[in-house]
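The structures come next, written out as structure tokens.
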Structure P
Amino acid sequence: MSEIEQSMADQPNASHRFRLRKTVVMVGMMGAGKTAVGRALALRLGVPFLDSDAEIEAAANMSVPEIFNRDGEPFFRLKETQVIARLLDEQRGILSTGGGAFLSAENRQNISAKGVSIWLDADIDLLWNRVRHKDTRPLLKTPDPKATLTQLFEQRVPQYKLADIAVRSQSGLSIEDMVDRVIEALKTRPDVMEIL
């Protein structure tokens, strides 16, 4: 059992305090914590955790970097849109998406129609500290990955600002702190999460 799962197990009836009415879709930059926070949030709420990148990898039997290398980014984005639409239709839960997913108008429309988007808003320094030692980010395989990340950040933030809810991520906050922040934000949306 992971540390997160253990902490959830230690909270009696934690999953029975809220009922999710719509899928919560985590959006934001690579390194913002969409997967880590999303997984912990799903455990806290007692709902399924879904990851669009993991679903794409399972369907293709290849990693995201391998898909980028073999088929290119446009092919990947097409598959990403198909997978997100399918996941939004199949079940309610917490859905973590890749950093570029929310840039697509079609994805934003699907998410808005069937779920709610939460932007994990982290600054560039925090993002760089989290991604700089990882080699699993195909878009950062450039001569100057920090400059590339900064350019992506500047291009993408205007789209992320279109999310339904923004939750600020700061250095020093634990995953559980971020889950608390997301739940507080969701409490303002009874159409998304019912408090029992």
Structure Q
Amino acid sequence: MINGLILSGGQSSRMGEEKRLLNYHGQSQEVYLYNMLKPFCTEVFVSINVHQESSLPFIRDTFIEINSPMVGILSAFQQNPDTAWLVIACDMPYIKAETITELLDKRDATKKATAFENPQEHFPEPLITIYEPSIYPFLLEAYRAGRKSALRVLQQQDIALIAVSDPKVLNNINTPEAFVKTLLDLGDKIA
């Protein structure tokens, strides 16, 4: 069993508006990713903070003492610790169904996680990763120790690190300028 989790609970301070609500594909990014994940996952949830609402199934952040994507991942595991979580950040508009298929096809459930390797930095990309139930105690331990980096947890565990066929899918869009540029780029690909 694998559930989907769309990380949407960030502050979006550089963007100036909620990144989950931005429209790259004719609908909000939150709805786009939700619909994309549905065929692959048993259930799909949007991870939201205490100030947000969503019309989609959601998991509200409960580990609010830290400002990190790890908050959403921990909250999902707290709700269902026995499922694997396919986690995607809402600010990655280049992700497509083929990306999900690639990740799932190369999943190694005997490892703590399956992650794409960022080709520039050579580290696991924590914002599009399958987190297995066996990693939950290590995420919780990091949180309790005041560490808020899911990346660091992944780097310290036995994970499947896989190459990504299209490195562009790992791009995070965080500013209004990058949003406009991405809209133009995605429009060129559709035309």
For this session: Name the one structure among P, Q that relative contact order in percent (Cα under 8 Å, 6 or more apart) of 23 was derived from.
Result: Q
Problem set entry | For helix-only ellipticity at 222 nm (-39500 (n - 2.57) for each DSSP H run of 4 or more, over all residues; to 500) computed as -9000, the structure of P, Q it came from | Q
Exercise. Thinking only about Kirkwood radius over Cα pairs in Å, which of P, Q has the largest value?
Worked result: P
Seminar exercise, completed: Comparing mean count of other Cβ atoms within 10 Å over residues 109-116 across structures P, Q, the largest value goes to Q
Problem set entry | Comparison of P, Q by distance in nm of label points 7 Å out along Cα→Cβ at positions 133 and 173 - largest value held by | Q
Problem set entry | Entry that produces 4.7 once distance in nm of label points 7 Å out along Cα→Cβ at positions 61 and 125 is calculated, selected from P, Q | P
Problem set entry | Among P, Q, structure where semi-axes √(5λ) of the Cα gyration tensor in Å, for residues 93-140 alone as derived comes to 19, 14, 10 | Q
Problem set entry | Structure from which 15.4 was derived, mean count of other Cβ atoms within 10 Å over residues 21-28, options P, Q | Q
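Read the figures in this text as sums done on the coordinates, not as results from a lab. The structure presented is a predicted model; accordingly, all values stated were derived computationally and were not measured. Cβ atoms are built from the backbone, for glycine too; each structure is taken alone.
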